[in-house]
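Take a look at these structures.
Laboratory data are not the source of any read-out in this text; all were calculated from the coordinates shown. Note that the structure is a prediction, hence the values are computed from the model and not measured. Cβ atoms are built from the backbone, for glycine too; each structure is taken alone.
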Structure I
Amino acid sequence: MTTATKIIERAAQDGIKATLWEKGGKCRIYARGQKGMNIFLECDGTGDEIEGAAMRIVCNTRQHQNWIKSQVAEHREAFAGLFHAYVVEMYEDLGPQPNGYGPDINEMVDEARAYFNGENR
C-alpha cells in the first residue's frame, strides 16, 4: 500500500500537477489536462491507504469519435508518469524475481522504474 501524497510527489518529478479528491467513499488523484479532458487515477482505498488504482482518461467534448480517440491516446502518453508514479510507490519494496508476483506485474514495475530513471521518456 501507499499514500496519495507519495504518488502526487512522485508525479511532480515528471512535471505532473496532481491533486487528491475524496468524496462519498471514492478516492481519485486528478491531473491537470486540457479543457474537456479528465485525467485521474481511480483508487481503491483512501488517500492514506491506497490499495490499487486504474488510470482513467475521459474526454468531455462533443467531437468526432476519431478526434476523441486521438486526444485520449495523446493524454494517456503525456500523463503516463501519473500511472508510473503509482506503480513505483505501490511496489517500492518489490525485490528481484522470483518474488511471488507474476510476469505481468514484474514487467509493469520494471517499466515504471525505468521511466523514472529516465530510460523510457
Structure II
Amino acid sequence: MILRTKATFSAQGAAFRPSLAHLPFSSFHDAGAIGVSGRYRGLPTPYGACDFDVPESENEPIRYLYRLVRPILSILKELGADSFSLHLTYYSDSGALGFSAAELKMISELECDMPIDLEIQNEK
C-alpha cells in the first residue's frame, strides 16, 4: 500500500533564467548562479533550474502539478527551459503502482521525463 507520495516538477536549461518570471517556484536558480551545494558548490552552475513541489497533504499530486505547470509551460520554455521532469517518490509497505488514463494524458501534456523512486517502509 502507498503510504505517502512526494512529487516535484522540474525545469532546466543551459540558458534558463527563471528569475525573470514571478512564478510559484519552490526553488530556482539562474544559469551561471554560484552553486551552494553538490557538484557546483562555489562554482557557476552551467544551467538554470526550478522546482515546483507538491504539498504532502495533496491527494492528487499529478493533477496538482498539471494544473500548476501546464498553463506556464510556454513561459518556462520562453525563459530558456528545455528539459522537464516529473519526479515521483512513493513510500510504500507493499503493493502495486499504476496510473489512470487521465493521469497518463496529463503527464504526456507536461512534455516531461518521469523518474520514479520507490521507498519500501518496513514495519517495526
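On distance in nm of label points 7 Å out along Cα→Cβ at positions 12 and 44, which of the structures labelled I, II is highest?
Of structures I, II, the maximum of distance in nm of label points 7 Å out along Cα→Cβ at positions 12 and 44 occurs in I.
Have a look at I, II and say which one yields 2.6 for distance in nm of label points 7 Å out along Cα→Cβ at positions 20 and 100, as calculated.
Source structure for this number: I.
Determine which structure produced the value 0.6 for distance in nm of label points 7 Å out along Cα→Cβ at positions 52 and 76, calculated from the coordinates; the candidates are I, II. Walk me through the numbers on the way to the answer.
Details: I: 2.0; II: 0.6.
That value comes from structure II.
Another question, then. Match the computed value -5000 of helix-only ellipticity at 222 nm (-39500 (n - 2.57) for each DSSP H run of 4 or more, over all residues; to 500) to one of the structures I, II, and report its label.
Only one of I, II returns -5000 for helix-only ellipticity at 222 nm (-39500 (n - 2.57) for each DSSP H run of 4 or more, over all residues; to 500), namely II.
Given a computed value of 15.8, 49 for Rg and Dmax of the Cα atoms in Å, which structure among I, II does it belong to?
Working: I: 14.9, 48; II: 15.8, 49.
Answer by label: II.
Among I, II, considering only mean count of other Cβ atoms within 10 Å over residues 36-43, which has the greatest calculated value?
Of structures I, II, the maximum of mean count of other Cβ atoms within 10 Å over residues 36-43 occurs in I.
Where is relative contact order in percent (Cα under 8 Å, 6 or more apart) largest, in which of I, II?
Answer by largest value of relative contact order in percent (Cα under 8 Å, 6 or more apart): II.
Among the shown structures I, II, from which was the value 2.6 of distance in nm of label points 7 Å out along Cα→Cβ at positions 28 and 60 calculated?
II
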